[in-house]
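Please treat every number below as a calculation from the coordinates, not as lab data. Given the structure is predicted, the values throughout are model-derived calculations rather than measurements. Cβ atoms are built from the backbone, for glycine too; each structure is taken alone.
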Structure 1
Amino acid sequence: MAEASGQFGVNGPESRRDWPALSDAEARDVLSRFPLPSPARQVIWHGRRPFSSTGVVLLEDSSRVFLKRHDHCLRDATALAEEHRFITHLAEQGVPVGQTWRTKNGDAALDLNGSAYEVFSIMPGHDLYETVQSWEPFHNARHAFSAGQRLGQLHQASRSFDAPARPARRPLLSTFEVITSSNLMTGMERWIPHQAGLTEALTHHRWRADLPQALLPFHEKLKPHLGTIQPRWGHGDWHPSNLFWTGTGPEAQVCGILDFGMSDRTCAAYDLAVAIERTAIAWLEPENDCPVSLDRLEAFLSGYQTHYALSAEESRLVPLFLPLVHVEYALSEVAYYETLVHDRAGVKAAYTDYLLGHAHWFSSPTGQQFLHKLTHLLQTTPCP
């Protein structure tokens, strides 16, 4: 078995892991339940992203597959089937997503010993951002343009996917149930009990005072536009390390899309705002006031609109969503770190730095300037 090398934590690479690495025996047992061309031999690579355990498994015929394990506290086979239906639809529309394997019983994923397992064929291309912390900006404007093109293609393809929104009890999703409520705090009170462990986790925080102060000014600006939202499924976690690339240089293009674990039925403007939040702002550099990458943002938007032409109302919604897109995911992370993996640094990062910190940044002069610039770009970026 390849040696597992820790994980990306909230403050960078860590030697520890929240979830045990996949073992050779485990991989052989799990993969024997899928109709693969050959039995599994050994795990030859371990992923370092948090929230699950992943690996590349070498089969006896020298082919390889990608194996992912989720604890049932986060995902079971039913939850993974929701994601796989969206992946299958996108593949049928020509979007370059991973090929999923069904079990010998025809199920989208396997429930076994308190975990859920999913299997993918190896995607062609390069994991160009493998060693980069999630949510860091693109290396250059050409990468950003290509990533924008692929997200626009995904949003165009998702027009014809009409599955309902995922259940509110699903943790760690990119959802907007709370922020699209006509009353933000009423929506919050209604949603929080559905998230396992969140009520308990929030007893350690002054959230009923903190959240209105940080979020209500943005929600008041969004609220008049809620009736214009056109629901649509989105990726939910669009950043460079969830993409595969044609090469390793500055001219590389996106050739594959990974990790639909946060996908849900939101809307194109919201999902685009999520992508901007994850790729245009250097959140890991608070000492430099989280500098923005305007050249890459402009390239990203230009690429996006080669495939998906935003309506005037969608263009207005993007900067209105942007200061709020993180809210439900950040709250879910608070519960995850507090009650599931018991990581105090993670709790602080999720509540103080992420949930409140991002909203405070958007309220700052730098954040306000960025929102004004984004609004201008969306009004002037030409549609092809």
Structure 2
Amino acid sequence: MKGNIKFIQGNEACVEGALYAGLNFFAGYPITPSSEIAENLALRLPQQGGKFIQMEDEIASICAIIGASLTGSKVMTATSGPGFSLMQEGIGYAVMAEIPCVIVSVMRGGPSTGLPTAGGQGDVMQARWGTHGDHAIIAMTASNHQDVFKMTVEAFNLAETYRTPVILLLDEVIGHMRERLELPEPDDIPVVQRLRTSVPGGVDYHPYLPREDGRLPMSDFGSVHRYNITGLYHDMWGFPTSNPEIVHGLIRHLVDKIENNVDDIVHYKDFYLNDADIVLISYGSSARSALHVVESLRPRGIRLGMLELQTLWPFPYDTVKHKCKNARHIVVVEMNVGQVVQSVKQAVDAPDRVVLANRIDGMFISDRDIKNILRVIQGKGV
């Protein structure tokens, strides 16, 4: 078992998870704080028969993985804030054309160039609404390296299951810190393979005609079937259409295939919620500080609990509402001006009980920052 234990960065844990999930094509452009993902895959992918390409920019990167996915590859790119912004049109194309791909964004301070080497969590809403138009999206996150590995594998699984781009939102703290990772054995974690059509060559293939279970079998582009792919509204053949009935049905399909399966998509962890009258909600690296506060104050008789979100989109409204139903106060811990806190307020019955504990200066949110907010809630001042 010792051979399966590594002491590595979070970005490297992401690489390990991607390779475990079957990644065989990566295209990207180096950008702090995600560069170690590309650096490691430049070595590892060719060793395993995969392809690595350093592109000229992030626009080319997202377009390259879209094309590679259509030909049958499991694909990924990695970036950070400015590069993530450049990828948004390509992400929208992948949503519309239903192309499985994984986009890792290791968040840093922003907007613009911001703080390239500092932590931040300001891209949560960009992940949800960065590309234009009505759409649903899946975005995952993790607070430790073991979960980075698991959520990376899950990102690939969800991309293949729902034929959609999946965003993995890490942050600089998680990406660059080092900790223990135990690599699972093959088959310890289920890996979803590409669902390919059983329609033989020479027979009409409808690329956008769902099966009864809603899934769309794919045919490797350039193989035995000829079909059309477009970012326009399209019919079951993939050809553009402005027919209102078809347009309405397509948008409902793109949204409903994700929003109607929230229970299957959402991942979270909860700690000490059975008796908690104050619940901390957090995600990513911020959840580490939040959990430390909970575990340090509970022995003093303060009934704290924590809900760690590992799926940010689709937002787990029902889960948040249920887990917080008995809480007198809810504290959302995040490193931005307040992005997840707005969704939490929408989820709970009494939004006035929800407060924000945050930092926006590039420094890691500490237990003291959170405890100061708790003291104010308890009427003790700071």
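Of the structures 1, 2, report the one carrying the highest value of mean count of other Cβ atoms within 10 Å over residues 174-181.
Comparing 1, 2, the top value of mean count of other Cβ atoms within 10 Å over residues 174-181 belongs to 1.
Which of the displayed structures (1, 2) returns the greatest value of mean count of other Cβ atoms within 10 Å over residues 70-77 on calculation?
Once mean count of other Cβ atoms within 10 Å over residues 70-77 is worked out for each structure, 2 has the highest.
Have a look at 1, 2 and say which one yields 3.2 for distance in nm of label points 7 Å out along Cα→Cβ at positions 22 and 94, as calculated.
Label of the originating structure: 1.
Hey, Cα Rg over 2.2 N^0.38 Å, for residues 158-221 alone derived from one of 1, 2 reads 1.67; which structure?
For Cα Rg over 2.2 N^0.38 Å, for residues 158-221 alone, the value 1.67 is produced by structure 2.
Kirkwood radius over Cα pairs in Å, for residues 198-373 alone computed as 19.3: which structure among 1, 2?
2
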